[in-house]
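What follows is a set of structures to go through.
What follows is calculated from the coordinates using simple rules that are stated; it is not laboratory data. What you see is a predicted model, and the numbers here were worked out from it, not measured in a lab. Cβ atoms are built from the backbone, for glycine too; each structure is taken alone.
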Structure 1
Amino acid sequence: MTNTPSKSHGRLAISASVKPREVMTDTPRLKGAWCAKVVTLFPEVFPGVLGASLSGKALQTGLWALETIDLRTFGTGRHRQVDDTPAGGGAGLVMKPDVVGRALAMAGTGTPDDPARWPRVYLSPRGKPFTQSDAQRFARAEGMTLLCGRFEGVDERVIEAFGLEEVSIGDFVLTGGEIAAQALIDATVRLIPGVLGNAASTEEESFSHGLLEHPHYTQPRDWQGRAIPEVLLSGNHGEIAQWRQAQAERLTADRRPDLWAAHLARKGG
């Protein structure tokens, strides 16, 4: 098969390849490392923020891996078309099932069929809200494939054929799924053992136990007339734990009545 150049973005010439592109290929990749495969029209935006801070360091050291599959290379015709008008009429364009299907098939090469071992996710505003428990579930898998939508979305037949799990990061609409994919990956890889320096920090943060996290303070003890609560300076770990629990419950009840109701239901059960 002979590949023709893909569409040029500005002055940047991008050569087409149907093979997945491993981001940061000059870094080691540990055997069995968790891997994210991202199907996108814009592979150049990865790793983005994922290449910074602790997640970026873990990516460089091979604790996890990132591959991008350029959807454009699977397009049809001279212009590598990836979308078409919606059946039944209406505004916008829909990503073609034959194009997306070929890209997902490529992404699935060498991955388990079991969604528990390898989730396949389509980032969509109509999807199930992404939660911390989802991040924990994804982190326990061997890796995952993420499809970044564009335009009006993806042909429904692709979602059905590949058993894609639709996930949303909030009740708002983005121009594409790339930002959502990076948010989901970041929330997931930080739970992989070794990515964060202190594993206990992931156990105490918001949502880990169904509550929002308690407030944090550090030095100086007094800043602009606002002092650190005395209990946090007492050295009494029992009282500190009680204060933090009470603060977490107060914040959750005030800001997230949905989480608070679920918390009360669990305690009542």
Structure 2
Amino acid sequence: MFGSGLLRGMGITLKHFRDTFTDDSKDVPSRYQDSIQLDSKRRIIEQPLTQEGILTIQYPEEKRLPPERFRYIPMLIWDTQKGEDKCTACGICAKVCPPQCIWIVRDSDEKGKPVTRPSEFYIDAAVCMSCSFCVEFCPFDAIKMNHDYELATFDRYPQLVYDMEELTVPVEYYAALWPVQYAEEEEIRIKTEEEDRLKAEAKAKADAEKAAAKAAEAAAPAATQEKAAPKGKAAAGDETDDAAAAKRARLEEMKQKAAERARQRKESSE
């Protein structure tokens, strides 16, 4: 029949309309289940994907809890354990940024030599397209995507150009926004550090064995010389004894010859 599809569609709309009012009549409507009550008017709502019916969030009093993978604007991570920025001012994020909204100035020491930390870091939120390329390409996990989407302002410049102080957050803040991703990254980091530790221990052990082998090689000739020294002394002693014996024998022979000549002279005189 002509118009039957229109009637079926209006029937579905009427059903959702009725279900919504029926749900609102409950003490705790389904849209408020597992929500966070801030005060009498303000509430943070966690809206599951399986939820049915018409759901209107009374923003700004009511706000939806963004999912973990929601991304809006980058943020810089501060390592609270080491007390330093994770960013090394390598500039990869600025190079891969499609709209070129990131500016980085590398810091330098008192001698003017560049060091691996930024002195200035700027992001133009008005130009940022929330692509998270900077996050994907950062080799140090120093930049992540924030969930803060309430950035409206009357003036674009300079309010929407965020500096390093405004962008930096502690690592605990990132762990609260991205718990699953943070846990995966920590597991990889711990595994990598353990592998590096084992490699360092193996290298130190190999170096120690190599040094011990060199020391043993150096000590071997000295021991050989020490062993050869007594033998040399014994041989020298034997040579000295032989010379003394030969000298005594020669002396006895000379005495006998002198005695023989004295006897012959005595006989001739008689």
Structure 3
Amino acid sequence: MATQSVPVAVVTGASRGIGRQLCIGLAAAGWDVVCAARTTRDVGSRLPGTVDDTAAAVEAAGRRAMAVGLDVQDEAAVAALAERVYGEWGRCDLVVNNAAVAPPKPALEDSIKRWKLAVDVNVNGPFYTSYHFGRRMRDAGEGRVINVSSLVSVRPDFGRPSYTATKRALEGLTEALAHELRGRVAVNCIRIEIPIWTEGFDATLPKDYDTSAFEDPVVMSDATLWMARQDLSYTGNIVEIGQLRAQGVVRPFTPARRS
């Protein structure tokens, strides 16, 4: 297929929460969006939301959507997705690595299987997308990768060691790939240091937990859209929402709109 003129973004973890909002925000800004996540109409979850629902919201905003059931642990599936996106839409301009898991137990009290799950989803998954999409964007001469991290990367006292370790590794991967791809693909990271309400995070909290200070995922759309517009020379950065808010990039405190 001939290359289209409308920019294309791939967002992982797109069935709900931050990922869903990023897809909707990108569509409103004029992007066609590949909405990728494990949960589809055919593959359910205990949490609400599917990539099909997100894709419908993108189309309602007037943009094309591709709903894809994807487990980012599956490197062959990520490679196949890259082939499909370039084959059907002719381009990819932005990859947002949002999919993540945060096992709630101390590392030595949890299973090795769950440790490997965190590494596979939070580190290997972003590398697979960066590898299969990033090389194509590099060869095309321009592209952007935005990784989503957390303040927990520098807060071992949070109590979820596999999340801390893998998010810190993701930040290191950001810097390393930014160096490797400098001048061709910008690789940056948003470190979320404020509480943002999502269905997945809420499900891990005690029922009586006070979430009144939690913000809406729309603040991540502000940050992501700004970062996607920066020149290729803006690369290798790990920035927090508060820093971007101080620059006027992110809107003021925005209470969460719970679904």
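What to note about this one:
- For helix-only ellipticity at 222 nm (-39500 (n - 2.57) for each DSSP H run of 4 or more, over all residues; to 500) computed as -9000, the structure of 1, 2, 3 it came from: 1
- Origin of the value 19.2, where mean count of other Cβ atoms within 10 Å over residues 36-43 was derived from one of 1, 2, 3: 3
- Top of 1, 2, 3 by volume of the Cα convex hull per residue in Å³, largest first: 2
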